[in-house]
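Participant: So, here come the structures, one by one.
No value in this document is a laboratory result; all are computed from the given coordinates. It should be emphasised that the depicted structure is a prediction, and the values quoted were computed from it without experimental measurement. Cβ atoms are built from the backbone, for glycine too; each structure is taken alone.
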Structure 1
């Protein structure tokens, strides 16, 4: 992959508990320099990031009900709605993992459907157009049957992407999981791999498996590696 192509797969991520406004400013400057697809950060920092990235080709992405997804449906829908009002172009929503593991599949589907609907309306009303919704299914807690079921639920809900992981579980993205998700999902639904992706080789293995976005806090290091390999 060319460096420019690599950059546009990366969601440059800052989801540390000790993250500060200064860290966000640095994150956005790096994202603008390398033309990453998006920055991904906490809702608190959305207005700052949206302002810093206003004249760039980098999107502002935030997380909803991170990292466990166990907030109530109303709270999650309101959080997504507010994030868009505050400047988010994309939202990464953690499915209700405890409910899903408890067999409450209808609740998970209806919750996601409600969030997608709320986001679509708010995107139009704010003039932002279609706001991207990525559903995080946290694959490390699911067996193959549940991974396939999670994909089916996400399709029914109308999400734009299925994301493997929060990056805070026992393990992150694997090539096998990305391949499984790609096999399960309709072609128009993208896959975002996240968790443990640190090198250009890691990224390329995820893209080869079917991911079109990669969430990583190592975006700058990956780009430097790609540019060095290209003699730039």
Structure 2
């Protein structure tokens, strides 16, 4: 039985890709296990190409492992159908990527409330929530601006607000500062830490920046497909 404090548990995760040349399969992750407690702050570091993003995608239900289990609140999401998995991602996890992936034809407010619209919430409710989140992130004056009218740092803060729209239990951030300069990196990191406290969510970050990792409660290193603490 899982502890009440455990939100996410990866058990013996492996990920392989078949060789294009007919040779042995390429192993990206090899027997990886990880536990994420509620409201915790964890970083996963490693060199480019080490499999960090692959691991995050599997943990978040964006990809499936070759072997192993992903338990979220005690439920094995690796057994979910595609439809059930999509609903799970929309309601339980907020994703922030290196590139913001905002929809260019929509305003900041519309981009933020889109996950709420997809989940079927009432328009009045999602607009209120989206506006509140943009206010927390210092972007009230940018609600009606489209992504092209925003700076890189502002675009990423809109992406953070969007990730929080459906009140997820965890934010998964894949190199969230990788496309930002030093000043905006510091600002975004402070924002993520503040939001974690205010929204009471767990924060799992994949990064190559040790300055970010040093602010985490636990830091794991991914090397040669294996995950090690510290």
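Participant: Which structure, out of 1, 2, was distance in nm of label points 7 Å out along Cα→Cβ at positions 40 and 152 derived from, given a value of 3.2?
Facilitator: Only one of 1, 2 returns 3.2 for distance in nm of label points 7 Å out along Cα→Cβ at positions 40 and 152, namely 2.
Participant: Another question, if that's okay. Identify the structure, out of 1, 2, from whose coordinates P(r) over Cα pairs in 10 Å bins from 0, in percent, for residues 48-175 alone was calculated to give 13, 46, 30, 10, 1.
Facilitator: Comparing all candidates, it corresponds to 1.
Participant: For which of 1, 2 does distance in nm of label points 7 Å out along Cα→Cβ at positions 64 and 136, calculated from the coordinates, equal 3.4?
Facilitator: The correct label is 2.
Participant: Here helix-only ellipticity at 222 nm (-39500 (n - 2.57) for each DSSP H run of 4 or more, over all residues; to 500) has been calculated and equals -14500, so which of 1, 2 was it run on?
Facilitator: This figure was derived from 1.
Participant: Let me ask you something else. Determine which structure produced the value 4.3 for distance in nm of label points 7 Å out along Cα→Cβ at positions 120 and 208, calculated from the coordinates; the candidates are 1, 2.
Facilitator: Computed on structure 2.
Participant: Can you say which of 1, 2 returns 29 when relative contact order in percent (Cα under 8 Å, 6 or more apart) is computed?
Facilitator: 2
Participant: For the read-out Rg and Dmax of the Cα atoms in Å, a value of 16.5, 52 was computed from one structure; give its label from 1, 2.
Facilitator: Here the read-out was taken from 1.
Participant: From 1, 2, which structure was distance in nm of label points 7 Å out along Cα→Cβ at positions 16 and 216 = 1.8 calculated on?
Facilitator: Value 1.8 for distance in nm of label points 7 Å out along Cα→Cβ at positions 16 and 216 corresponds to 1 out of 1, 2.
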